[in-house]
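Please treat every number below as a calculation from the coordinates, not as lab data. In this text, all values refer to a predicted model and were calculated from it rather than measured experimentally. Cβ atoms are built from the backbone, for glycine too; each structure is taken alone.
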Structure I
């Protein structure tokens, strides 16, 4: 293993183990070089490798900070950059049907109360018509439902695709419209512990969104991507 790779791996272990938690500024290059017994150039390249991997972020005049304990969000973000809306909807179905079902089984009274408050915020945002608020409110509800599933691995996996999901939600609101999808039935199914109904509501909602895509109605080939770039199918 190259020295740079070894230093990067040692730093990665500091992050993953929590010695350097998310949000913390890591030691300076001279301090890192002294601890590793290497030159500053080696440390600089190792830090840059972790910046590129999405674990660290350089902030001008402030230092370098830990922003993630996993490289998966960065990898997934690159994968989704050229994905079609249909691709993203299918991934959402795979994840959100399961999270809704588990949330219905594992919800607590406190979580149900919070979920209903998030639904009310979403309803108000849709009524207000501000696109940014609509997307933010919708995402807040779906993220919380994912948390209610009480599966940390599933929650982490869902977190890696949040950017793509948010872009898909925006696309649905902006181009397809709310179409009366209040999520009321979904929330109530989860609240009463009806996992089958909760899964059905998510499946129905996303299936309807899929059917309203241009390519599903004989339109042009899929060219609208979550990253805003054209990607012919």
Structure II
């Protein structure tokens, strides 16, 4: 991504790490506890994908883990898996370390190259990270993720849906999203292909807020509808 990206990105998220949950809750208009709902939602989906394969991943990397919102539900879903929290922000990762979540190792990187061996990861999990990264670096980073992913591994990427007006409002209100550039599902899908992921799929998700969680079973019928607050891509 180049030093021009790596250093400012790290500095920006170092500054907001301690206040991340409060700022995120303010921008989305939900409680801080509701943020855990969104994290668990994503991990439940990843768990379903692996259940369909009939096995569990041994090593999972949370790419752009931040302060680790997804790591506790990830450990609960995959208690035997080694979890690697990767981020450019050391201050954010220090907050992950303070949580002492079992099986979690934190790893700071320069925003350029993933410091892991080839074919060493079973699952790469990415939750709303790429809209913070300049578009010209996406394909290079996706190639890095394909490199560290095992041949039979799986990448699961969630991103904000720019077609959803409430999502756009939440991003506009969020201080640490001030430089974010939302990416359409079709474009992100093309970048995933260019990054070396031969088999891909995409669906829209998060149609219902936490207060309407009882309606979540309906989402399996709505994945084609480009109105969900987010979308997810699966690559292998």
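Figure out for me which of the structures I, II the number 1.8 belongs to, where distance in nm of label points 7 Å out along Cα→Cβ at positions 49 and 65 was derived from the coordinates. Here the read-out was taken from II.
Highest-scoring entry among I, II, by percent of Cα pairs over 24 Å apart, is I.
Quick one: relative contact order in percent (Cα under 8 Å, 6 or more apart) came out at 19 when computed from one of I, II, so which one is it? It was calculated from structure II.
Given -12000 as the derived value for helix-only ellipticity at 222 nm (-39500 (n - 2.57) for each DSSP H run of 4 or more, over all residues; to 500), which of the supplied structures I, II does it correspond to? Derived from II, not from the others.
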